[in-house]
Structure P
Amino acid sequence: MPKRPTDHPADAASARKSSPASEPALPVLPPLPDVPTALLGNLTPSQFMRRYWQKKPLLIRQAVPGIESPVSREEFFELADQDEVEARLITHFRNKWQLEHGPFAPDELPSVKQRAWTLLVQGMDLHDDRARALLDRFRFVPDARLDDLMISYATDGGGVGPHFDSYDVFLLQVKGKRRWRISAQKDLTLHAGLPLKVLQNFEPDQEWLLEPGDMLYLPPHIAHDGIAEGECMTCSIGFRAPSASELTAQFLYHLAERGESAGKPGALYRDPQQPAVDRPAELPPALMKKVGAILAGIKWNDQDIASFLGTYLSEPKPSVVFDPPSRPLNEARFIGQASKSGVRLDRKTSLLYNRRFFFVNGEEMPLDGAKKWLFDLADHRRMSAKRFVTLSHDSSVTARLHEWYCAGWIQVGELA
């Protein structure tokens, strides 16, 4: 593969310092349900969800006017070289699709002057506060459905081929231009033998050229193909759409793990009435009957479902590692600092709740007296210094927040 030329700075750290995009991102609250917003073409989120969500595509010109990429090209390439980052390189050289998985060392990427290649980095919100701030604009959809922000870098002619997704996606152009063609076709047959899911018979019926700030929303199973016109970067905001089989399997596992399936936990199968057989390979009828009775005896209620969803959907992805402070403040100093500058959830932290419990990074805990402050922290992902001061007299609150701070789940200070 061609070496990267000198148009990539060798010192990515110095490039990062000089990039205007590296300034800390101000927190951006999602639009209120009944307030029109440019993000959705001056629709309110309520109108968008009724008219378009999982129903039909929507092109939005200047959804985010004046936007810049959350990271520079140099920062992006540097991230793709890290072990904990999920990166993919897709090339379409000489009319042949190829896919490689990262990490990618500096000399393993093609030249930016070479056409028709794409670098994808998944979960950018886990690695950069500016990407997390951009993802937060879309929290008019419940956090339980929000998945991640992926960035696609492409050279002229780059793309991943005509394809479809099984989930909703917002495609936000943040640098350069990309031409999108879409189709509501029913034929979703894929080319066999390719490393990518490329549609065999793509027949576009609409086409647009997106520039920085423009955005395209696509519901599941809308065929689409995006081709870079010159160097470009696109942010893809994706949503979780677990399959019925995945949810069923995980829920039953959740019940079994908690010892809430039928029968006594750890009880072994018994068959004291099993007769001798002359057909040893035949499934014993008594075994089938017993297992059928066990399965029929599995019971659950609404709280079991809520407990499963809360822990399952807040569980960090396997690649996520939290970074505790190298020299953590003791609780008294933590209270002093937080009283001056507030606290915020770490960009990797997931905090969900229902009426009785809250769920943080896969752990379930009763709300008890935490209801009001925890709801606000979860919904806004930060707590102002003023609000923290009003709670600082409650040792149960400060002890819990200090514990999360020591684990790297929250950070002192409202801004990234």
Structure Q
Amino acid sequence: MELLNALVEKGLRRELPTREEALAVLATSDEELLDVVAAAGKVRRAWFGRRVKLNYLVNLKSGLCPEDCSYCSQRLGSEAGILKYTWLKPDEAAAAAAAGVAGGAKRVCLVASGRGPTDRDVDRVSRTIEAIKEQNEGVEVCACLGLLSDGQADRLRGAGADAYNHNLNTSEATYGDITTTHTYADRVETVQQAQAAGLSACSGLIAGMGESDEDLVDVVFALRELDPDSVPVNFLIPFEGTPLAKEWNLTPQRCLRILSMVRFVCPDVEVRIAGGREVHLRTMQPLALHLANSIFLGDYLTSEGQAGRADLDMIADAGFEVEGAGEVTLPVHRADAAAAAGGCGAHASAGCGSHGEAEGGGCGPCGGHAHGAGETAQPAAAGAARTDLVAVRRRGTGTDLPPNA
């Protein structure tokens, strides 16, 4: 297909596709899907080989958020039956992080619900970062705490944070339909503050909230302009008790086309399959590894993910390999640029998908929802919420049960 050949050539040159080309990828038929995946896979392999980076989420503070993000189980007024707890102590968070590192994760993502951290919260997270790094040599730490105030990114960087995550989530034109308690511009500003402080920026999107193809292309082009080191792609899980509980708009094929479009627009960036992959990609998850070079290992913030052992088996069975702690994630030109800015690109800059989660990412107030291993999806009545696919997290951080890593 002439379109795909052109997109591969542009991807290898880091040349931005046209909006029409990006839209055309989303409009391809199911019969063309394997050709689309194969083409985007060439770009992925050119920049990242067959490596898959593993990331691990630690939920420092769950629920009780004052923001009204429609996709989020932790939002103001949420009736979702999730765990709710205040800040974990540094040693508790470090113990949770150790489980992910033991499973092969090279990055730990520290996430807290809320609009944004107070200065006291930044002090608390700084102590947590120090505790994790003392116990796990070489581990990268990404913070995801919501909207930042002046100077807070610098303080996190000074405490040893390598990256900061804050997702744009959706297009600027439709952002007000999803969230009213803060703005799209607020999110952009926080990502820019992180970059200015020398942190590796991580910012992505949520697909499946009823957006149009044009909205998806808009937000991915906006991310390309913002130029984060990593782009987490979340697939909405319509969690019971949230305003988007009945928004089941995704198929495995649709998810693969979205990931392909993201790879063509952001060819040399770490693309992470974040929340919702188990629910929406299902048995086609291995195909998505040909498009994305990064995933979350095990559980999400407020939901259970695929068992960590199953993730590792899937990566091996698909012919990929887990990226080692000593390997550099980003292509050399991005890694060198990040190192020159004082960021973590020199030793594998990624970003957390914060809230990179099933329910849709975001930052600060979000929790993902991926169904637990062994669950079977059952047909749902038209218009009914697919609660059979959503498993609320009942283990791991904040509980007496071990995390799934």
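Readers should treat all values here as calculations from the given coordinates under stated rules, not as data from a laboratory. Keep in mind that what you see is a predicted model, and the values were worked out from it rather than measured. Cβ atoms are built from the backbone, for glycine too; each structure is taken alone.
Computed over structures P, Q, distance in nm of label points 7 Å out along Cα→Cβ at positions 38 and 390 reaches its largest value in Q. Looking just at FRET efficiency 1/(1 + (r/R0)^6) of positions 86 and 214 (r between Cβ atoms, R0 = 25 Å, to 0.05), which of the labels P, Q belongs to the structure with the highest value? When FRET efficiency 1/(1 + (r/R0)^6) of positions 86 and 214 (r between Cβ atoms, R0 = 25 Å, to 0.05) is computed for each of P, Q, structure P gives the biggest number. Thinking of P, Q, which structure, once helix-only ellipticity at 222 nm (-39500 (n - 2.57) for each DSSP H run of 4 or more, over all residues; to 500) is computed, gives back -7500? Of the structures listed, the value fits P. Computing Cα Rg over 2.2 N^0.38 Å across structures P, Q gives 1.16 for structure P.
Using the calculated result 2.1 for distance in nm of label points 7 Å out along Cα→Cβ at positions 198 and 334, pick out the matching structure from P, Q. Display every interim value, and only then the final one.
Details: P: 5.2; Q: 2.1.
Comparing all candidates, it corresponds to Q.
When relative contact order in percent (Cα under 8 Å, 6 or more apart) is calculated, the result is 15; to which of the structures P, Q does this value belong? Before the final figure, lay out each step's value.
Details: P: 15; Q: 24.
For relative contact order in percent (Cα under 8 Å, 6 or more apart), the value 15 is produced by structure P.
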